[in-house]
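Presented below are the structures under discussion, each in the form of structure tokens.
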Structure I
Amino acid sequence: MKIAILSRKPTLYSTRRLKEAGRQQGHEVHIIDYLRCYMDITSRQPKVIYQGKPMTDFDAVIPRIGASRTFYGTAVVRQFEMMGVFPVNESQAITRSRDKLRCLQLLARAGIGLPVTAFAHSTKDFKGVIDTVGGPPLVIKLLEGTQGIGVVLAENSKAAESVIEAFRGMDAFILVQEFIKEAGGTDIRAIVVGNKVVAGMKRRASEGEFRSNLHRGGSAEKIKLTPEERITALQAAKTMGLNVAGVDLLRSNHGPVVIEVNSSPGLQGIETTTGIDVAGKIYEFIEKNAKPGKTRDRVKV
């Protein structure tokens with residue numbers, strides 16, 4: 001099969017692994033900088049053009065769209081969809097998962113476990129917001145943050161109000177969530193491919209830190225997810241419409257709760273920790289499912 005990896009950086013571990021795994025399985029794999037693609041939007045003849053040449057005869061695309069480039073990146077994915085090329089993750093699903101508020105609203109509608117979360121516009125209402133999530137300590141998150149950036153733990157009401165006022169003073173939208181103390185500075189990353197959880201790891205925050213992201217110095221270990229955790233991860237990915245996803249969970253006193261659904265999960269941490277060939281699993285999914293014109297996003301909203 002002829003497959004395009006949409007990535008800005010060929011040197012990234014995830015991009016290199018996907019290229020390597022695809023070629024090992026006999027596919028023709030190309031790394032395409034999606035910001036260098038432009039689109040010919042002509043009735044009945046949609047085209048994606050890269051370096052002056054129309055991109056034809058591709059069977060599938062693997063989107064690795066950076067969070068800050070979601071708008072243009074998903075436009076390129078959507079154009080491939082218009083051409084009948086199979087996307088590992090569809091443009092609507094990527095956009096849906098990148099909007100943290102929309103993501104949580106859809107997960108809540110589906111009955112999936114979440115930390116108690118509040119959202120408001122005016123700082124005049126934030127006393128009520130703090131009360132809604134059960135009071136401090138609580139977590140304040142920028143809607144646009146990634147990899148733990150823009151996530152603050154407020155230990156008391158004064159600290160919470162100060163952080164909220166600072167963020168809103170910059171006209172930044174935020175979510176306020178209950179702090180799951182019993183998680184003990186750990187979370188779980190479950191990798192979903194198709195209808196299976198193919199790998200899982202527990203991440204632990206470094207000393208003095210509550211964010212367990214590996215980018216923030218956290219450590220990781222391979223774990224076996226419970227049946228409830230597997231079901232929750234699968235339901236979360238399905239609710240977003242994602243075929244490939246990294247679902248981040250916390251173990252709370254009332255069961256697993258989802259804190260994020262990532263449409264372009266990094267492969268280095270999970271493959272190094274578990275020894276599982278996640279990139280290979282993605283190609284197995286493509287081989288079974290990639291058919292011309294097979295885009296069928298049916299998630300409402």
Structure II
Amino acid sequence: MRYKLGCKLSYLIGADTTFIFNLEAARIASQNIIDEQLTLTPSVERNAYTDAALGNRYFGANVAPGEFTLEYRAEVDLSVFRADPATIPEWPVGVLPLNILPFLLPSRFVPSDRLAAFSVAEFGSLPSGHQRVNAICGWIHTHLAYQPGASNEQTTADETLLKRAGVCRDFAHLGIAFCRGLGIPARFVSCYAYGLMPSDFHAVFEAYLGGRWWLFDATRQAHLDGLIRIGVGRDAAEIAFSTPFGVYTPTLMQIEIGRADGSPDTGPRTIDAISTDDAQSALARR
């Protein structure tokens with residue numbers, strides 16, 4: 001399926017500020033970027049870096065005082081891999097590719113070691129594999145309120161569990177924590193999300209099962225087969241859409257995504273087994 005997407009961000013800069021952005025569609029095999037434009041106003045020089053292993057794309061810009069606006073537009077052809085959830089197993093830690101190790105360990109916003117006992121008690125007896133991770137998402141969706149303002153950029157997964165409220169970032173962090181607590185590698189995913197209302201940068205997570213990364217959205221708000229990946233990392237700290245160093249005030253944020261043919265969103269949110277990972281590449285890095 002082909003999608004048109006983009007964002008517009010504006011800031012009032014009070015003193016020289018350096019921005020590091022991660023908001024362009026990732027360069028991965030499942031995302032064929034047909035066309036894209038990035039416009040900075042005023043025009044400033046930027047440095048770019050792409051993570052060869054993950055496909056994350058970062059660029060930095062030094063901005064002088066005044067108004068600053070960024071506009072990104074892209075058309076992306078997305079290919080997804082589908083499978084029967086019942087056929088997707090968990091792998092023992094002993095056979096996992098070693099490059100998966102960071103996604104098994106606690107991280108800044110995912111102190112999975114603190115939640116391991118809860119994870120085992122609540123989910124340890126469930127059938128293993130994709131079905132268990134989907135059940136984790138169902139538990140989060142049932143027991144947490146989606147409540148903007150209930151958390152902030154410093155909220156950790158264990159705090160979210162105590163508050164029983166948060167936004168997509170918090171839902172993803174908690175899902176990752178539960179998975180890691182069970183010995184299932186999991187990682188944070190930022191994306192443009194088709195079907196999300198209102199449109200915004202969205203956060204979901206992936207769990208490594210059966211030799212491939214599979215997508216999960218504990219908020220149940222977007223189509224898993226309509227997620228255009230921006231970045232992946234251990235948690236949100238590694239792939240913030242904007243990381244500023246300086247004096248600034250955000251004044252505008254607009255995000256959009258739709259089908260390239262203009263057709264409306266009429267279907268239910270998909271919770272099937274969906275992957276946009278290149279499994280062969282992952283196995284080759286073992």
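Just so it is clear, none of the values below were taken in a lab; they were calculated from the coordinates. Remember, predicted model here, so these are calculated numbers, not experimental data. Cβ atoms are built from the backbone, for glycine too; each structure is taken alone.
Tell me which of I, II gives 2.3 when you compute distance in nm of label points 7 Å out along Cα→Cβ at positions 5 and 69.
Numbers: I: 1.4; II: 2.3.
Going label by label, the one that fits is II.
Between structures I, II, where is Kirkwood radius over Cα pairs in Å highest? Numbers along the way, then the final one.
Values: I: 20.2; II: 19.4.
Biggest value here belongs to I.
Could you figure out which one of I, II the value 4.7 for distance in nm of label points 7 Å out along Cα→Cβ at positions 13 and 85 was computed from? Here the read-out was taken from II. Can you tell which of I, II yields 0.45 when FRET efficiency 1/(1 + (r/R0)^6) of positions 149 and 261 (r between Cβ atoms, R0 = 35 Å, to 0.05) is derived from it? Of the structures listed, the value fits II.
Structures I, II were shown, and helix-only ellipticity at 222 nm (-39500 (n - 2.57) for each DSSP H run of 4 or more, over all residues; to 500) at -5500 was computed from II. When mean count of other Cβ atoms within 10 Å over residues 61-68 is calculated for each of structures I, II, structure I comes out greatest. With respect to distance in nm of label points 7 Å out along Cα→Cβ at positions 45 and 245, the largest value across structures I, II is given by I. Which structure, out of I, II, was relative contact order in percent (Cα under 8 Å, 6 or more apart) derived from, given a value of 28? The structure behind it is II. From I, II, which structure was distance in nm of label points 7 Å out along Cα→Cβ at positions 141 and 221 = 1.4 calculated on? The read-out was computed on structure II.
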